[in-house]
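Asker: The data blocks that follow each hold one structure.
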Structure I
């Protein structure tokens, strides 16, 4: 079972961009707002820089987020 964790991007400095809500094989599902879910991302685990049980830091620049949006 996977618990939600804060999603951060690590590009120059860490910045929150959503919440990791689930995992699917080799990808993580991230939503920008757990209620509205305006943006939903399917990001490969290979893009994870580091993580703890409360945070997942992705090695993805902000301008590249659109390529993972579903």
Structure II
């Protein structure tokens, strides 16, 4: 039997923390705005994430167009 590797345990807990704080709410927000939930993956690429944030902030959202008509 191998001893407990605390580094791998903290890696797993860190991944769970990132998923629960960023990925799940981010994908829900993108879905409600009318975009694909897969766009949340782009925010983990440093430059792409910053550019994507600005694009989504100032681009017309598909769901708002359907509410205005």
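Asker: When relative contact order in percent (Cα under 8 Å, 6 or more apart) is compared over structures I, II, which one is greatest? Write out the running numbers ahead of the final one.
Answerer: Details: I: 32; II: 23.
Once relative contact order in percent (Cα under 8 Å, 6 or more apart) is tallied for I, II, the winner is I.
Asker: One of I, II was used to compute helix-only ellipticity at 222 nm (-39500 (n - 2.57) for each DSSP H run of 4 or more, over all residues; to 500), and the answer was -18500. Which one was it? List each step's numbers first, then the result.
Answerer: On the way: I: 0; II: -18500.
Going label by label, the one that fits is II.
Asker: If FRET efficiency 1/(1 + (r/R0)^6) of positions 33 and 49 (r between Cβ atoms, R0 = 25 Å, to 0.05) computes to 0.95, which of I, II did it come from?
Answerer: Details: I: 0.65; II: 0.95.
Traced to structure II.
Asker: Work out Kirkwood radius over Cα pairs in Å for each of structures I, II, then name the structure with the largest result. List each step's numbers first, then the result.
Answerer: Working: I: 11.8; II: 14.2.
Once Kirkwood radius over Cα pairs in Å is tallied for I, II, the winner is II.
Asker: Here is a further query. Thinking of I, II, which structure, once distance in nm of label points 7 Å out along Cα→Cβ at positions 25 and 57 is computed, gives back 2.9? Display every interim value, and only then the final one.
Answerer: Working: I: 2.9; II: 1.7.
Source structure: I.
Each reported figure results from applying straightforward, stated rules to the coordinates on display, with no laboratory input. Keep in mind that this is a model prediction, so the values were computed, not measured. Cβ atoms are built from the backbone, for glycine too; each structure is taken alone.
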